[in-house]
Structure P
Amino acid sequence: MLRLLKVQLGTRLFSLWFAVSAVFCVIMGIILGLGHDKPVTADHGFQLEDFPYIIAIMLCGALAAVFIGSEFSEGTVRSKLTVGYKRGHFYLSQLILTAVIAVLLFACITLPYFLLAYKYFFSLYSAGYLIKGFGLILLSMVGSSVLFTLVCMTVRMRTVSIIVCAALALGFDYASSQLRRRLMFPEMTEKSVVEFSEEGAKTNEEKSFEKNALYKEEPVRSFYKTAYYLMPVSAAKDAGSILNTWIMAFGEDDEQKITDYYEAKKMTWDKDFALETQLETWRYPAWLLPEMLVFTAAGLLIFRKRNIN
């Protein structure tokens, strides 16, 4: 398997497809870094953007489709199995290759981002926050690569695989955003009743709280949460909230300051869900790591049972 993996890495990582994707990610990293090349003030916060990383996830899926699809279209799968490579080893070699591509694309974006915006990173964030934020993004990309490998090894046709992988990345991105929005609606919302005189002057204002019609009750809320954490891109999208100077104080009182921030926004944000996603980041690997194992096991089973012809 090591020899097979070495051949895969040697041919794929020096291909034009990967070179173009890597250069594109570097450009996105530069753009991202230049966007933060300005002072951080109360009016201009510093927040990690997830859009370039979603693009990188899509590129990872496209490269997986091109490389794995080429193995089937050129007939190299059958020849490699004929010379003695086991099916499980071949599948794992493709999986590792796709995961390596995801890690390299992540580095291509993040390194120029750091070089251009490092002074803000190191002056604003502790090592713990940086590990949380970028670790979640890397986890999302690797988790997506496992799913892409399963799709490409099952579909086997390059063009169809590209379409399916792109649709999955875009679909997860959209669904994750919509689910987060629905989960962020508060349970109670503030209602204000203002009385005016005949001259138009305000004479009285009464405030009260009432049930928010947009709040999702159980068991729908638990279903939404489960779906949100199962999507590989959710961790990448929440990394921007973790590395956000608008609400973080980067000290021992972070939880209280986040609580105060969302309580002040009680008409539009759900404080409990915000705290859960920003502070309890163990939830993402707790969902995603078992999911990756299931995808890998399913892919191995399918590849072993299907005819290569």
Structure Q
Amino acid sequence: MFEAPPSNPQTVGDIIGRAFRLFRTNVPLLLREQITPCIVMAIGHTIIQFAATYGLKNPKDIGLLLMGLAGFSVGMLISVVGLWFLTIRQFAFVRLANGLSDNYREALSFAFDKKWTIIGLFLLSYFFCVGMVVFWGAEIILAAVLGSKLLPVAVVGILVGFIGLLASIGLLSVYYLLMTSALACEEQRWTLLLGKVFHLLMHDVWRAIGFAILLSIIISIFSWTLSLPVVALAMFELFRSGFPANHTDPSAAMPFYCLVLSQFWQAIINMFLVPISFMAAGLFYRDLKVRQEGLDVEHNLNQLIATGA
């Protein structure tokens, strides 16, 4: 069951550990509700991979190229639809993890009310990410051009550009995680939440970055470990087909069933790791509110009022 989280502040390790425990105690519900969108995403990714591997292989063959582009577009559309429904379900899991809904159906109904806002947030984050890449990319190119005759200037300028790009994308990723958690937990308009989440992040930015780094490391370790069977199978098939002696392209040496299996195996991995990531982010958002807005005090006062004390 999704029991309500502690009202007192928690450490980053406690928050992530609680997300894992919530997953372990609610495995049947979490897997059952994710299986359909994850399969849809896997089908979309398989179509994309097939189109990229075979349809876009020979740009000079216009007919094959058009078929490849069409397949790529269809695969992208299917993948985005699957991701959309998967994200809606993650919103419901976040509400349950924070004790804001009594049951899953109630939480899912709340999440579906935010379905268009989810798309808007994704697009907004995407354009911000593109803008950061363009800005810092221009800075790196400018540093290289201006420092072409003075190597130290070029090195410093390029280094600043790369550090700035990594820091900007890192902060945007943390902000996106907190913003999705705020949408899942709050009934306010998303325009109001943009400023609220920014305020919470800026007042505890180093702790937020530490949380994001620790969560990323843990999820990456689990993801790499769970991917080992498929990687081992792929390596076996590559060597069995004589790569690189008989092939110049790994995709040509890889049987199609391996491509399909890898996508569906990744879907299974996502069913385990994606809800943990979202629930951990939701619990961290709640912890920030406890620390900065006295959410625990407000909760205790509401309980006293409800009991007539």
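State the single structure among P, Q that was used to calculate helix-only ellipticity at 222 nm (-39500 (n - 2.57) for each DSSP H run of 4 or more, over all residues; to 500), giving -29000.
Q
When mean count of other Cβ atoms within 10 Å over residues 15-22 is calculated, the result is 15.2; to which of the structures P, Q does this value belong?
It traces back to P.
Tell me which structure, out of P, Q, gives 2.3 once distance in nm of label points 7 Å out along Cα→Cβ at positions 271 and 287 is calculated.
Of the options listed, only P reproduces it.
Taking semi-axes √(5λ) of the Cα gyration tensor in Å, for residues 151-206 alone from the coordinates of each of P, Q, which one would give 55, 12, 4?
It was calculated from structure P.
FYI, it's all coordinate maths here, none of it is from the lab. Since the structure is predicted, the reported quantities are computational estimates derived from the model, not experimental observations. Cβ atoms are built from the backbone, for glycine too; each structure is taken alone.
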